[in-house]
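Peer 1: These are the structures, in structure tokens.
Quick note: the coordinates plus some simple rules give every number you see, no bench work behind them. None of these values were measured; they are calculated from a predicted model. Cβ atoms are built from the backbone, for glycine too; each structure is taken alone.
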Structure P
Amino acid sequence: MFSDADRKVLGQSRLFRHISIDAVEGVLADCPVYALAAGDVLIEPEQENHAVYIVLEGDLSVQLSGREAFEVTHLGPGECVGETSMVDGQRPPARVEAASRTRLLVLGHAAMWALLNRSHGVAFNLLRILSGGMRSHNKTLETSRTHSLEFEHAANVDVLTGMHNRRWLDDTFARMLRRCYNDSRPVSLLMIDIDRFKALNDTWGHLSSDAVLRHVARQMDAHLRPTDLMARYGSEEFAALLPDTASAGALGIAERLRGGIEQASLTLGDSGKAVRVTISIGLAEAHPGETLEAIISRADDALCRAKENGRDRVESAA
């Protein structure tokens, strides 16, 4: 028979919520009670488990295993463990050990089935416990997915300008090129460089040159089309991929961007100093099947000619 303290703990447990212990005591009386010392292992990961354990006294530490085990939760008097692995027959994913001197009521398969047959309330409570575990698992998965997306976003975005970075460009531009080739659609690339950027940096300092980079990024977003892909390619260099656009159309878009940046005013810091920012652009229409590296190289050659020919201009690849 159970002590008054044990009966009180069982009455407060989730498994016997709103259940009279007197009604199920005949089944529970045949269940063994384990006594564990601090550090004793109750459930080992990847080893079969055939019982539900209810903490009568003490507490259990639940740990996820890996290179370094770390605790995910503590279970105190009235809480149970092992229900999921006992019901689904799968090996448990976590290690459970006593965090202090602990006494446990052990409900094996036979006892659990006897309880479920005797009390629909116990069956309902067990379903609540299992569904709660699933919700917790789903929440953990969603949190993990959210963190994964955040890390992916951080890995693909240039912190200074908010534009996508070179890593994103290499993957996304190449995929868009393949789509255009497969559908026999034209596609063009712009390589964009801020004129005399080093001189701006030397004259006004890093903070001001950062402001210039953000300014150009904003103007690109304003003057390019929603379907165009753009990214920061290097220090003061940007790239834009223009789907469904042959060289003639791309030239018009490039000129619009160049003129928009030339006319947009930029004031640096508290000084109120207005700075004129211009860009040079190299343009190349992709040849069918051409690699991303090849079209970037041709557009870059055109960009070099634009800078050699006086800057603040657009040059097209031959």
Structure Q
Amino acid sequence: MKDFCSKILFLLILGSFQPCFAQQPAQYSLYMLNPYNFNVAYAGLDESLSVTGVFRKQWVALDGSPITQDFNAHLPWYFLSGGLGLDVENDILGAERNTRVSFSYNYVRELRKSAFFSVGMGGGILQKSLDGTKLRAPEGTYQSGTINHNDDLLPLTKVSGIAPTLNFGVYYKSKTIEAGFSANNLIPASFTYETTNNTVNIDQVRSYFFIFAYDFEVGNRFAVKPSVFVKSDAIQTQAELSAVLKYNEKIFGGSSLRGYNNNTIDAVVFLAGMHVTDNITVAYSYDLSLSPLKVVNKGSHEIMINYNLRKEIGGSVPTKVIYNPRFY
């Protein structure tokens, strides 16, 4: 089974290191609780300083499976009529590591009472590294500590490079509706590393994200928030449909389906969380794999912690900025 897993991982890794191909965005199941991660225009729309940490372990029991950590903080800055944000993400897939640090500013305009439109830009750096000593090629030779992949595209040692990133987003938020569109990696930057007989270029892929959510009350104690989330690189598209039920302003749970046909079906997600205090929210999700990889993994786990200061920062608030206590 271990050799089978290694072959699968090699195909996954090799698929992302052909010339002119590039990094794909990290996968998250709790996307509806952390929209700033994929859309810079969301900064400040939680009304106060909002700090989020996420840890995700994907495809448990599969050697070299993805491990992702994300930390971000954002807040409204009324003096600048918008919001500021910072995002740090570390995504590991086998021998590959992608570390991203970015900052953002977004301008927020009130369209009507409790309805806001935001447009934002963000930029930073992305470091990509590949540890050639961890790779194993089907035609390689690995004996007595000797590493020879017999592949001109694969390095024999650890290589890395840094490239700039530029992100753009728009977001609309009211008491009942949220909708956003963003495009990340707008700069056509590339990473270059040398192998024994070749120079390999890895171009960044421009990624697009769309989210739409609508929340409504069901009786006096329940509220429901369905949402749809779409990711695309203009070649491949992945969609996720979710629904979250919240009880008594404190506890919530729900489910998601990732994929919409035989080629894209990936997992069914179960999630739950609660507002531990007025400032702290915790959530957990479990992905039950539905793709062919289900035979070699035991699902995916993700945990998120959010802290919201719930105090005004950067000056007085001209109008009450949207904060719907029913959801997040």
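Peer 1: From P, Q, which structure was relative contact order in percent (Cα under 8 Å, 6 or more apart) = 18 calculated on?
Peer 2: It must be structure Q, since only it matches.
Peer 1: Same structure, new question: Computing distance in nm of label points 7 Å out along Cα→Cβ at positions 188 and 228 for each of P, Q, which one ends up highest?
Peer 2: Q
Peer 1: I have -0.99, -1.40 for log10 I(q)/I(0) by the Debye sum over Cα atoms at q = 0.13, 0.16 Å⁻¹, calculated from one of the structures P, Q. Which structure is it?
Peer 2: Values: P: -0.87, -1.23; Q: -0.99, -1.40.
That value comes from structure Q.
Peer 1: Tell me which structure, out of P, Q, gives 23.6, 70 once Rg and Dmax of the Cα atoms in Å, for residues 108-179 alone is calculated.
Peer 2: Checking each candidate, the match is Q.
Peer 1: Suppose helix-only ellipticity at 222 nm (-39500 (n - 2.57) for each DSSP H run of 4 or more, over all residues; to 500) works out to -15000; of P, Q, which structure was it derived from?
Peer 2: Computing helix-only ellipticity at 222 nm (-39500 (n - 2.57) for each DSSP H run of 4 or more, over all residues; to 500) on every structure in P, Q gives -15000 only for P.
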